[in-house]
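Once you scroll down, you'll see the structures, which are given as structure tokens.
Quick note: the coordinates plus some simple rules give every number you see, no bench work behind them. In this text the structure is predicted, and so the values were computed from the model without any measurement. Cβ atoms are built from the backbone, for glycine too; each structure is taken alone.
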Structure I
Amino acid sequence: MRDHILININGTTHRIEGDASFQTLANYLRQDVAATGTKTVCEEGDCGACTVLTRRSADVDYRPVNSCILNLAQLDGSSIVTVEGLRASA
């Protein structure tokens with residue numbers, strides 16, 4: 001059994017270990033990745049300010065999700081694109 005998760009964020013792989021994997025994606029993006037374009041306003045998934053694109057390893061397309069209500073542990077093996085990642089690819 002692994003003691004970490006791997007998430008690709010804007011083309012960079014992040015290894016997250018231990019209790020850190022139980023924080024929300026929005027908090028991780030803002031505090032650890034400095035991707036401050038992802039906002040946390042309602043922290044309930046209603047307003048959409050925290051929306052990012054995710055793609056699981058088996059999926060073909062990216063899907064929008066509310067990052068304020070997703071724990072990192074739920075996203076093991078996923079690719080994430082934030083607004084900063086969209087700007088970089090434009």
Structure II
Amino acid sequence: MPEPARDGRHWMQAAMERYDLIAIGGGTAGLVTAAGGAALGLRVALVEREALGGDCLWTGCVPSKALIASARLAQRMRHAADLGLVGASPAHA
């Protein structure tokens with residue numbers, strides 16, 4: 001690959017010659033875009049500075065959904081007797 005110019009044009013030119021699609025960011029949209037391009041037979045590069053999956057996977061959507069589901073289950077366990085079931089208190093770790 002040629003030496004990068006101060007404005008980045010050499011790097012961009014080399015990347016444009018090598019890849020059909022460059023997805024910037026490995027969050028939900030970047031992963032779907034890269035996978036879709038690869039499925040179409042395109043030469044794809046995916047650039048991610050941190051962990052793949054983005055904020056939604058690591059700190060946002062998925063972890064919060066797991067916490068919400070756990071809280072709902074704990075609430076159901078506490079109120080099982082209201083439904084005629086043997087109630088149980090969730091164990092605290």
Structure III
Amino acid sequence: MVIEALGQGNIPPSALEGIQQLVSLNIPIVLVSRSFNGIVSPTYAYDGGGYQLAQQGFIFSNGLNGPKARLKLLVALSNNLDKAEIKAYFEL
């Protein structure tokens with residue numbers, strides 16, 4: 001799943017509960033920014049903040065918008081990459 005987050009990779013706390021259900025199912029979640037420069041950073045530690053999301057295993061994608069990250073994730077999944085390999089693939 002690809003989530004287009006706010007700012008540097010933050011989601012509203014009200015959306016966190018549903019997303020955490022996906023995390024518990026070990027579904028890879030790629031986080032991109034809707035901001036112009038597309039930089040995602042684990043800065044804020046509040047519920048839904050990038051720091052907390054990084055601690056939960058979200059995959060941060062810098063420099064890609066949502067549709068491009070979705071295509072990259074589809075390539076990774078079609079090659080049967082596990083979550084750690086997907087994270088490494090997005091760090092290229």
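Worth a mention:
- Label whose coordinates, when helix-only ellipticity at 222 nm (-39500 (n - 2.57) for each DSSP H run of 4 or more, over all residues; to 500) is calculated, return -12500 (choices I, II, III): III
- Origin of the derived value 3.8 (distance in nm of label points 7 Å out along Cα→Cβ at positions 47 and 79; candidates I, II, III): III
- Largest in relative contact order in percent (Cα under 8 Å, 6 or more apart) among the labelled structures I, II, III is structure I.
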